[in-house]
Structure P
């Protein structure tokens, strides 16, 4: 597996990952985070233009196993409803991460990100058991709660690379 920038040709596979992710989250009782109107390939198309969209692909470089976006800032993170971040320094935010189950792409993505960025932040809905399990397995620490208009409260996690 490898991580590369998202390309237009990846959009159909990403749409399928989003559809599977929505179905999986609904099975977990999570109806609030991913919905039919978010995330969409239109959002990913913008990620491509901004060069902040990434895919995890098989060694053939065409089979998309996972998708995510990164950004260097999230305004909501300036004022957590509860809790506190582990550090106040530059960070990368993980957005819209989804994977095809059974390939280990989620952990592969986390290991890659931890090797390339010393401070990561992410949030997820409290009923997104799959993501919470992955974050804890990857060594992320639960920090508090952020509030998104239209989505509600999200649990926040961060990873600070040990020195």
Structure Q
């Protein structure tokens, strides 16, 4: 496992400014960051996996060490397949910690060579979530400060009910 390569997994439905904050900070800490979009056929998403990957790639175009891929199955297995030594998890609030800690312990029991690193989200992003973005967009509300500017119009168009 390479400790200079990290995986940042999630659904990114859609990617938010909070996600971007974690990605940009991880890019300063690691040589390579793989933003890993979980493809879960049992979960209904607003955006297709291809749309999510496209949005992530555009949002991260200024970060040459960041790539985006999709996966299914266990995140730790995906990390092993990419020889990534680190899983990045963003925490918005302490309420996120218990669930994330349990997941990190489970992943460690499966593959001790993959370490989980928690990055605290910035306070200004603590209320930003993909579900909040989807809700606001479904009512046609502006998404300034919630999603990267390069995808804001696209996200709104996706939810526009004409």
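With distance in nm of label points 7 Å out along Cα→Cβ at positions 36 and 116 coming out at 1.3, pick the structure among P, Q it was computed from. Intermediate results must be reported in sequence, preceding the final value.
Details: P: 3.5; Q: 1.3.
Checking each candidate, the match is Q.
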Of the structures P, Q, report the one carrying the highest value of relative contact order in percent (Cα under 8 Å, 6 or more apart).
Q
Of structures P, Q, which gives -13000 when helix-only ellipticity at 222 nm (-39500 (n - 2.57) for each DSSP H run of 4 or more, over all residues; to 500) is computed from the coordinates?
Q
Comparison of P, Q - label where mean count of other Cβ atoms within 10 Å over residues 4-11 is highest:
Q
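Can you spot which of P, Q the value 0.8 was calculated from, given it is distance in nm of label points 7 Å out along Cα→Cβ at positions 68 and 140?
P
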From P, Q, which structure was percent of Cα pairs over 17 Å apart, for residues 52-123 alone = 55 calculated on?
Q
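Taken together, the values in this text are just the output of simple stated rules run on the coordinates, not laboratory data. Computed from a predicted structure; not experimentally measured. Cβ atoms are built from the backbone, for glycine too; each structure is taken alone.
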